[in-house]
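Participant: Structures given as structure tokens follow.
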Structure 1
Amino acid sequence: MLSKDPEGMQPHIRAFVERAITFTICPDCNGTRLTEAARSSKIKGISIADACSMQISDLAEWVRGLDEPSVAPLLKGLRHLLDSFAEIGLGYLSLDRPAGTLSGGEAQRTKMIRHLGSSLTDVTYVFDEPTIGLHPHDIQRMNKLLLQLRDKGNTVLVVEHKPEAIAIADHVVDLGPGAGTAGGEVVFEGTLEGLRASGTLTGRHLEDRSTLKKTVRASAGALEIRGASENNLRDVDIDIPLGVLVVVTGVAGSGKSSLIHGSLSKRDGVVSIDQGAIKGSRRSNPATYTGLLEPIRKAFAKANGVKPALFSANSEGACPTCNGAGVIYTDLGFMDTVSTPCEECEGKRFQASVLEFRLGGRNIAEVLAMSVKEAGEFFSAGESRIPAAHAILQRLADVGLGYLSLGQPLTTLSGGERQRIKLATHMGEKGGVLVLDEPTSGLHLADVEQLLGLLDRLVDSGKSVIVIEHHQAVMAHADWIIDLGPGAGHDGGQIVFEGTPADLIAGRSTLTGEHLAAYIGR
């Protein structure tokens, strides 16, 4: 039990471990994991443990002050590496920070640093949404680095939705015209000007700019946070209004997640919906995770006069050859495990006899192959009408997942898709406080508008919604904004603004205020 990360344990085991076991910092090494000999070796009074616990921007300054000719090439390389961290906007991290605590955007940028110092040329780099977790101020830095990689003689391929990142492209490839089965075609390729004039969905929305709401909602109480000092927070006191749409923003590393997740997420009545992996096996899919499969199985059973268990690939209806997995896994020992479609069921996961039972002219495998949008229409009328299933499908469509197929393994979903599928499952619950961490991740420009409508509906239904976000359209749509900063790491950790978006723009006292004013054309 103790060799596992507590987060990876099943809930009942984690509850037992947290109750029965106390984890404390090792008194001998003080958590540095180093021997006495390593801790006592020092340069200018600083041990390797001290150096690793420094903020990288401070460490870079310290290394710059070292003058030791015998290791001059080593120091030069080290300076370049540490400066790269600062350039890419990660100067607020420390080298001893556990990799598992990095956000997706931080992890991706850390990988980038390896290549920035590389002397290789004629290499093709592929970046998947490198702007995730970045404030508009930090996106400009990221753009510079991508252009540096290109100018060294490399090809840089970026999968991206942010207009600021698309703007620096030499060549744009736009896929569509829709999502899922309605997509998969190249609808435009060429210059940025050509994309604007192309009339494609991306081209039409490229210049989208939000406007401020004419009126903002009044709060109905507040959640108090007092003396928050986790990570870089400086004894922060704040009242977060309830019954409104609150956006928490600030540059990357300013302390947003520390404030909200560290002080709020563990409270009763607060549901935190992040982009982390969904706990479940590789057999799990949107139908099983959202509870959609239950009413579908019962409807199939009732229509055919058989047991509901037959319509589960994890129960009696499973193909005996692949045990309902749809694929056969071959463990090759020292190589990656190989999966091949099951020859018996042809990847359909069910016994042939089960596939003879139909509802509305479709068998269970055909239903699981449908997209959310198709299934929404299928279960809304006629013999196959199932109100409970239709309600769940409507929520999935509302969060912009109409293109997902019901039987798609959850392991194939992106972070943004995982967050939105979790949001869809919580939308049916009454009341409460929802915390969303960058819900615009992976969203096309056209889908952001849909997300804003959804956030409004959640607040209007009685929920309090707190969104950690950098997207200016979400900021402009907020009832209340909390801006952290002024910088990252030990330069941040303070509330630099709280109030309405209109007041933030009028004051222009923070980086966020300046970028938001520029975005809406003030």
Structure 2
Amino acid sequence: MTQIRQEGFHNSKVMETESQLTDWIGPRLTGSPNLKKANEWTRDQLTQWGLANAHLESWGPFGRGWSNDYTEVRMVTPTASPLIAYPKAWTPGTNGVLRASVVKAKLATKEDLDKYKGQLAGKIVLLGEMREVKPESEAAMKRYDEKKLDEIGQYQIPSEKPRFNREEVAKRIEFQKTLNQYLVDEHVAAVIDPSRAGDGGTVFVQSGGGYKPDDPTGVPSLVMAIEHYGRISRLLDRNVPVELEIDVRNQFYDTDPNAYDTIAEIPGTDKKEEVVMLGAHMDSWHSGTGATDNAAGVAVTMEAVRILKAIGLKPRRTIRIGLWTGEEQGLLGSKAYAAQHFGTRPEPTDPKEKALPDYLRKEEGLLTLKPEQSKISAYFNIDNGTGKIRGVYLQENEAVRPIFNTWMQPFTDLGMTTLTMRNTGGTDHLSFDAVGIPGFQFIQDPVEYESRTHHSNMDVYERIQREDMMQAAVIMAAFVYDAAMRDNMLPRKPLPKPSEADKAKPDSAPARK
């Protein structure tokens, strides 16, 4: 541990890697040229550091690539004023400077669409309701205190209520497609939403059009800073005419429908056929440079393997790093990797279920495992921003608690003190957990993640906390190395029990191990 700490704290390259991903490469939307550039740079950098078998693994088809090259939004009537706004991903540009009057319209239901039919042609439409903006001197810099860590450490018995309503989410997705086509058919010039959160010019923006080739892209769609949106909204409420000029230049890319993960290894010695994995997702949204979500995780995991190579450690098991893409669209890259290497479930036969995005589908049918699945000891993931590591979500795997508790002891002076049986979701460790591999996400200080950086234009290098990144890389390197050196692989949870319907299927016996 001393060698790992010395290298990680006195010769760190983690901020150089962070800068390369954010300042040089920039935003990394799945399918975009920038993300492919990140794939290639990380592959080459890992090779330069001495890792073996660094390569790209394709998955897909994903769909269309997209990038934003230029955006300018101005008020021209009743007075000239620049405005802060960003286009939604996978929506078209304006095909030149667009000048049009602005109207407000609520388009949330089929009845709303019928109400405004024939009234919106050539207009820029404000779609969302104005929200209250409260005074705030600065984004909250949040760290967990002992009370909060004790709370996280308490297991929560799962609720009978689902985390979200699948049917409602599916309806919203379907309505968005209907709305996109409606806007085109009604010849709407452009639409603008208010930023869902944030203030002081922070804009949270994701996608508006679909990335599948047959999805309707709609019309130019933007998200505006709440203060600027509010000004336009108030003027319209007072019946003051407002005109805007919008110049948005977006590009679609259709030459390669696939996306790619970056994979590399530190070969093991006497147990080289067994593998310990670590990883993070490399894709981001486009208005910032994806610094905390999740270049931070990529830089930490890359630094972890760099540390191990730099000090010349020879792990017993092979250590494999995976840098995933398509996470923001539903863990797509890590799911594809898990399906290719470890195990799969059958595709749904119900047409309604099949039409849903992967992340909404029920996990039904027998899990068919592949030989590689039995050789993976564990997967460690990091994807909650720039905050320092405070512990580990055990994902209900009680058998690893005493093991991790021992591994954690050298880092209590760095603030790592908490193990919790709680599950945590929303990121790539779930792809491994779903196929019976011990998958873990670290507990991290929130810092400014939800209040300022997560999916916003302020997700940039300046929000990164250098000391936290160094701490996280040292801990990640140590945990991965400990797992690689242990006599036995880490204990596993039982695989999910098959349903009664699954038991009745004739192929149920050989499908599980």
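Read the figures in this text as sums done on the coordinates, not as results from a lab. Computed from a prediction, not measured in an experiment: that's the story for all the values here. Cβ atoms are built from the backbone, for glycine too; each structure is taken alone.
Participant: Upon calculation of log10 I(q)/I(0) by the Debye sum over Cα atoms at q = 0.08, 0.13 Å⁻¹ from the atomic coordinates, which of the structures 1, 2 produces -0.54, -1.30?
Facilitator: 2
Participant: Out of 1, 2, choose the structure whose coordinates give distance in nm of label points 7 Å out along Cα→Cβ at positions 98 and 426 equal to 3.1 when calculated. Before the final figure, lay out the partial values.
Facilitator: Values: 1: 2.2; 2: 3.1.
Clearly, the read-out refers to 2.
Participant: A value of 22 was computed for relative contact order in percent (Cα under 8 Å, 6 or more apart); which of 1, 2 is the source structure?
Facilitator: Only one of 1, 2 returns 22 for relative contact order in percent (Cα under 8 Å, 6 or more apart), namely 2.
Participant: Let me ask you something else. Computing volume of the Cα convex hull per residue in Å³, for residues 18-129 alone for each of 1, 2, which one ends up highest?
Facilitator: 2
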